[in-house]
1. Distance in nm of label points 7 Å out along Cα→Cβ at positions 32 and 96 computed as 5.3: which structure among P, Q, R?
2. Kindly point out which one of P, Q, R the value -1000 was derived from, the read-out being helix-only ellipticity at 222 nm (-39500 (n - 2.57) for each DSSP H run of 4 or more, over all residues; to 500).
Structure P
Amino acid sequence: MDTLARITETRLIPMLSPKKPELTLPLLAALCSGGISAAEFSMEVPFTPNALSSGSRLFPDLILGAGAVTSLSLARTAISAGARYISSPGYSKKLAELCKEHGILYLPQCTTLSELLAAAQNGLSTAGLFAPHLWADDEMLKEFTAAFPKLTILACRIPHSEVSHLLSLPRIAACTLTGLNAESPETLADHCRRLNDGLENT
C-alpha cells in the first residue's frame, strides 16, 4: 500500500513537536498503541531529522512525514532522514518536482483556488487545505473540493475538536492534527483511541 493510501486509511495524522528528543520514540510507540499509523514532525524543530531517522528505523510501519518544509535543502534533509512525505506552507513547484524525483508524496497546504489549481495542473495527486476551519464554512469547503475531483484533499493543522466534523464532509480524506504536543506518552495512546472511536460513525 502506498503512502497516500495509508494516509487515507488512517485518516488522522498527529503533528508532533516533542519538547525533548528522548520523547520522540515513546510518543511514536503511543501512537501505534492508539491505532494511529502516521505522524508528522515539523522541520522547525532542530532534532526532527534525528526523529525521522530513528522513528523510521524502529517503527517501519508508521508513515512519518516532514512538515513546515520551506526550502529545497530542508526537503532534502527530511528525505535523507526517511520522511515518507513532505508538507509545505503553500504550494511550491520546486518542492513538487523534488518530491517527484525522489518518488515521495508532496502535500502542499493551500489556502486559495490558485494554489489548488497549480497543484492539479502540475500532476499532484493530493493537496492540503491550511486550517480550513478558520476561514471557510462547510459550503465553501464543498465548493473548493468539488472543483478538483482528481485531487485527494486533506485538512491540515486541525484541532481535535474539529476533526470529526471535517471528516464528515465530502472529499476531506484525512486531517493533520494540532494540539497534541503537550500530551505525555501515557495519555496520548488513550487520546488517539478516543479520536478513532469518534470517527467510527463518520
Structure Q
Amino acid sequence: MSRPDPWAALRAVRADVDGDRLESYAREIERWNRAIRLVGPKDLPGIRVQVVDAVLPFLLFSPAFPLLDIGSGAGLPGIPIAVAYPEGRVVCLEPLAKRVSFLRHAVRHLRLGNVRIAGGKAEQAVGEQPELRAAFAMVTARAVADPAVVLALGAPFLSAAGRVVLLRGREQAPEVPGWQLLDEGAYEGPVGVGERRRFVYVRVEATTKAG
C-alpha cells in the first residue's frame, strides 16, 4: 500500500511541483528545529503542513520576481517559492544569525541557485545593503502580523510598481493609508488550516504614476 503524498495539495494546483525537494527541505527543518526554534511544529507532518500553507497561495497566482521574503525564519515562503519557480530570483532576509545559518545550509542542501540569503533587520538592511533598495517586484513577510507594519517595512525595497503580498485568515482586506488594494482572493488552506485570504497592495503613488 502506497503512502499518502504529503505534497498532493500542491500537485493538484501545479503537477510539476518538486515534492522530493520540498520533502528534503521539510526534513532539514525538522532536524535543525531540535536545536534552534525555526517553526512551531516539532513533528514532520506538522512542518509539511506549514510548508504547504506558505507556498500554496504563490501557486494559485503567479508571483513577480525578484521577490523579497522579509523575516524569512525557516525560509517560509521564500525557499518553497524558489523551489516552485527555479527561474525566479528570491532573497530571504532574516535578522537572527542562527536562522541565517540554517537558511544558507538549506540553500546549499537543496542546490538552489536562485536564492540569496541576507542577514539583518529590514529597517537596517535598506541602509546597510543598498543593493536591496527599490530592487524587488514583490515583497512578502509571513511572520509579521500587523499589515501596516508589513507594508511599511516592504516599501523601501519595492521597485517603481512593486507589490506587497499579505496572507491572512478570513478577515477583510485592511485599509492602510498610502496603499491601494490591487488584488485579493480567497482559497482553502491545507487540512486543518481552513480558509485563507491573499491581498496584494501597491503604493498609491505607484498607481498615480502609472496612470
Structure R
Amino acid sequence: MVKPEELMGKVSVVNGKYKLKGTFHISEPNQPIFNAETGKLAGITNPRDMTYIHSYGGEALFFESIAKGILMGTRCDNEKCEFKGSIYQPFRIYCPDCLRKMTPVDMKGMKAKVYSFIITARSGAFNSLKLPIKFINIEFDGVSTILMGYLSVGEPEIGMEVVPIFNTKKPTYTIVDLSWVPAGTPESELPENFTF
C-alpha cells in the first residue's frame, strides 16, 4: 500500500542542509496474534512506517547518470599510484589502493559480458523486481572489478555479451534503474520505462 501524497516525507537541500517536510514516522498500535485453534496468544504485530534518508554523497553522480541513460565508472589518475589508470565498476569515490579521489568516466562502448549468474525465485521484503530474478555479475573489458546487476530479457549464460538498459522514463534514482539485456536485443523487447 502506497501512502497518500500528503503523508509522504519529502527532503530537499537548502543552504547545504537537509530540509524535511511531511510525515516521516507513522506508528500504529500493536495488535495481538491469537492461535485460531487454541485461542492462546501467539505474538503481536509491530506495524511501523519509516522514511529513511539515504545520502548518496559522492555517488550521486552515478545515480543521476543512470537516470539519463549513462553508465559511469571511475578511474585512478594519481601519478604515484601503482594502479594508475585502473577503471572501477561499481562506481567508487576513492581509489582502493592509494585512497585518492578518482575521476568519473563514461563507460559507453565498453564491452561487457556475463561472468557468473544466479536465478532466484524468492526474494526478501520490499523487492521491486519481477520474479524470478536473474542476477548477473558483469565483467567489462579493461575494468578491474565486476558489477552485479540483473538481466531483464532472456536467459543468462556465462560469457554472453550484454548491454546496459536504463529506466530513463520514470527513474527511481536507485540501482534498479540499471539493468542488462543480451547484445542485439531489440528496443521493442525492453521493459516498460527502459531505454538503451
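1. R
2. R
Taken together, the values in this text are just the output of simple stated rules run on the coordinates, not laboratory data. Since we're looking at a predicted model, the values are computed, not measured. Cβ atoms are built from the backbone, for glycine too; each structure is taken alone.
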